[in-house]
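Chemist: Structures incoming, each one as structure tokens.
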Structure P
Amino acid sequence: MENHDTPKLGNQLCFPFYVIAKEMTALYRPFLDELGITYSQYLVMMVLWEKDGLTVNQIGEKLYLDSGTLTPLLKRLESKGFIIRKRKKEDERVVEVFLDDAGRNLQQKACEIPRKMQEKLNLSTEDLLELKQTVEKILNKIR
């Protein structure tokens, strides 16, 4: 006997979001493999390309990541020579993150990724903007 109150996967808003997140990350993978970074590392790099010298906490706030998740990402980026982590002189508990030369050079290579993704998705700029605005509206309601 079927229970009509049972949630159905096809009726859930969360499932398409889950699938899109997974599939979008997979679409980015070939472009990021060329740069030698993962999607999570790409997010960190974009934050630093916008504003270099942020603290670990500031990066975490922008990406909605805690320091336990962020620290291993930063260590890997540092081992690849893309960033430098420095303890703040005034307060050694605070770690600041700076782009290294290789990280700045990576920015130039990454500039093509948004265009390549738009081509791969075959969506107009207007469609992408509308989709982004809708998703941001939902995200703002969740926060």
Structure Q
Amino acid sequence: MAVDPQKDPAVSVVFICHDGRGRVLLARRGAGARDEPGTWDTGAGALEHGESFADAVRREVREEYTADALDVETIGVRNVLRDGSHWVAVVNAVHVDPAAVAIGEPHKFDELGWFGLGELPVPLHSQLAETIALFRVWSGA
């Protein structure tokens, strides 16, 4: 039976990349983004059949930011209900080397930036606050 994301829950991995020194990587969503273009957000992607959460995160980090995940840790799970869809979002903290980061999907993102948690850019994606809250608890910030 096929999953219909408009009716059935689907699983995504959300990842907040960090440099290990208190800064997080955010991407500004471009005109080709699925929703909320012009807002800043973390990375995310759908879990593929048979894939582990960590493998999905590693794949998505490479696709979106061209970098290898140095460390992946699950920090929470969220139910995301919006626009008629239901996603189960497995949220991860991912350590990456800032020097290895670049835009890997220019059709989705038009800018990347490193930010302290007290200096986040605006406007933020509507789902970002809850992801940042999980990261704050995990990091002790």
Structure R
Amino acid sequence: MRLIATYLIGLIFGVGISISGMANPAKVLNFFDIVGTWDPSLIFVMGGALVTTFIGYKLVFGRSAPIFEPDFQVPVNRTIDARLIGGSAVFGIGWGIAGFCPGGALPALGTGRWEVVAFTAALVAGILLAKFIQSLTAPRRTNAA
């Protein structure tokens, strides 16, 4: 049942990304081009996503527990630090340059366009690079008990 629910959620997300135009990098880049060919339609996409998320959070967190898990998996770290700001900046710059965000690129992989494949490969390489850098900078754990 969990697999079916995951599939349906992914399907709905992918259809929404496609219908909204978020899988089209030209549409996304035109949203960022406020002095040129600005396309404000993505404001409505983002607003719709915020409303849907707000309602979804109210419904989901109104329950005592999730349907397929024993507990909710909610991040507890609310610290705004250099890592968060740097990651956000890299995300925004990448989105502005490529016209893809990871959420929009994954459903667009189905188009087979080389730009989407190249972006996704760069995304995976960036994730692996970030994990490698984190492993170098993370405090070493000792086995002293």
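None of the figures in this text is laboratory data; all of them are computed from the coordinates on show. What you see is a predicted model; the values in this text were computed from it and never measured.
Chemist: P, Q, R: which one has P(r) over Cα pairs in 5 Å bins from 0, in percent, as calculated, at 2, 8, 15, 17, 18, 14, 11, 7, 4, 3, 1, 1, 0, 0? Display every interim value, and only then the final one.
Modeler: Details: P: 2, 8, 15, 17, 18, 14, 11, 7, 4, 3, 1, 1, 0, 0; Q: 2, 10, 21, 24, 24, 14, 5, 1, 0; R: 2, 8, 11, 15, 17, 18, 15, 9, 4, 2, 1, 0, 0.
Answer for the origin of the read-out: P.
Chemist: Quick check for you: by relative contact order in percent (Cα under 8 Å, 6 or more apart), which of P, Q, R is greatest? Could you put the intermediate results ahead of the total?
Modeler: Details: P: 18; Q: 33; R: 26.
When relative contact order in percent (Cα under 8 Å, 6 or more apart) is computed for each of P, Q, R, structure Q gives the biggest number.
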